[in-house]
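None of the figures in this text is laboratory data; all of them are computed from the coordinates on show. It should be emphasised that the depicted structure is a prediction, and the values quoted were computed from it without experimental measurement. Cβ atoms are built from the backbone, for glycine too; each structure is taken alone.
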Structure I
Amino acid sequence: MSVCESRPAESFGFKKIKYEKRGRRATVTFNRPDVLNAVDGDTLVELNTAFQDTSWDDEIGVLVLTGAGERAFCTGADVKEQAEEFVNQPKKYWRWMGLFVECHERLRNIGKPTIARLNGMVVGGGNEFNMSCDLAIAAEHVTIRQVGAARGSVAAAGATQFLPLIVGDRRAREILFLCEPIEAKKALEWGLVNQVVAKGELDKAVDVMAEKLINKLPECIRYAKQQLNFWRDLSWHQTIGHARDWLSIHNLSPEVAEGMQAFVEKRPVDYEKTRKLP
């Protein structure tokens, strides 16, 4: 098999994701329901491999990205890993961020249309995966939320770049500053998703949309996607390198230490304490 050829999905033996290819459709599933489909470093490695394979497979016309179970699509970075491995370890976090950035580059530039099948809560980096897909269909119980400013991070790998383009500047600031959950109906009104359906109708709605996308000219779709990516790519490439370095160095910050420790100890963040720190 040559370097640029695709492989059967089952040949990869992934452990943190599920990868399926049936007919013209590939499905990638965050498969860590015990931690609400949060992504750790190994998950990012597997996602990168699956996205690359989907891109190379000329038989595939559409990618569906979703989460295992009904509770969560993806809740972003695995905070336990972050707390144990990366606090006060900026070099390690810089490597992790490289994998995260690569995932979004591969997903946005996969060369075929992508659908986010939002089956549960969409949090932090999970919403960045949602926004890196072309289209999104949400079950009616889904909520979407950014939490960085409440937990010791900044949503600088997609949300700060893409939310102003999708929902407008003021709404983007509301989402990123207040860190409050957005119900599915509001997400539809604001343009964060394309459709909201009953939980039992989610698969049918995704099937219908996928079939519509498959029955289009693949080169035309690919180039339309490339052109549509322009403003996102412009903001992303102007800022993502800075974000990667700043977030890495910021892991030395007492704000991060408090946010991560509060999560591990299952207690509220002591915001007043962080204001009194030098």
Structure II
Amino acid sequence: MTDPYQVYTRIWQEVPAPGNAFQTDRIRCRGYDLVEDLLPHASWPEMLWLLIQGGQPEAWQIRLLEKLALVIANPGPRDASVRAAMNSGVSGAPDAAVLSAALAVGAGAHGGSREVELVLQLWQRCGLELGNWQQALTDPDCSGVSEIWPEIQHAPGFDPYTDAASAGLVSILTKLAAEDPSGVLEWLLQNRLSLEATAGGGLSLSGLSAAVFHALGVDPAQASFWYLWLRLPGAMAHALEQREQGWRQFPFVGQGVETAIQDADTENREQVQKGKPHE
């Protein structure tokens, strides 16, 4: 019979201290002792890989993961997830609400983690076969995968508002391809123009990120989590900045919001004076 008080996990082992089950004398992650093995020998990215992916990563995997983390650490204030965090931050919302706003908005299918997951699924189906990609991008067949997501309106991994990837994004892809012995990113670099012509849009940062995750051997569900989390530093930084500056310096707000509130109050007063409840 299963012990209702026992947590079953292959990831984490805690040896409780004598006399206090809420303190630990020894901790192991995937079999590696935290004090004896990880603290002296592992880096922060290696610990994350061990914890999330399981197993010891190769050196090139850590280098490539670190490069991707550097690229996507701050999507910038024009990104919807960062804007959500900025709006939450400038309002004085608690820290958890700020990050939750960024996560919620950053989970979507246009530049968000959902799009990364969909592109990873295409990589699994198409591999390094250009013909398979051209067919898949013409008809992504992403509907019905999950009832909570609306049907995607563009070829995942490509920006429908551009004809081609920016020079900056191509430069990033070129740099990352040099760190990738799997050949995935070099293949994407060589076939980018053909893929963009088929998709009807330029390669996006989410599409590039998905390719990196595929090169690393990360599955779609894991990639979605990685992408959400690795983009949070930018959301945090911009939210903190806006919280410090205050709403009067916040873009696209100011008098516009104040006027809207005043108009709503005026309408409420008029309804009350007429003896009618405002709906």
Which of I, II yields 17.9 [mean count of other Cβ atoms within 10 Å over residues 53-60, calculated]: I
Structure (I, II) behind the derived value 0.50 of FRET efficiency 1/(1 + (r/R0)^6) of positions 165 and 197 (r between Cβ atoms, R0 = 25 Å, to 0.05): I
Given 23.0 for mean count of other Cβ atoms within 10 Å over residues 157-164, calculated: source structure among I, II: I
Origin of the value -17000, where helix-only ellipticity at 222 nm (-39500 (n - 2.57) for each DSSP H run of 4 or more, over all residues; to 500) was derived from one of I, II: II
Winner on percent of Cα pairs over 29 Å apart once structures I, II are ranked, highest first: II
Origin of the value 27, 15, 9, where semi-axes √(5λ) of the Cα gyration tensor in Å, for residues 5-92 alone was derived from one of I, II: I
Mean count of other Cβ atoms within 10 Å over residues 13-20 from the coordinates reads 11.0; which among I, II: II
Structures I, II, by relative contact order in percent (Cα under 8 Å, 6 or more apart): label with the highest value: II
When mean count of other Cβ atoms within 10 Å over residues 213-220 is computed for each of I, II, the largest belongs to: II
Structure from which 22.6 was derived, mean count of other Cβ atoms within 10 Å over residues 69-76, options I, II: I
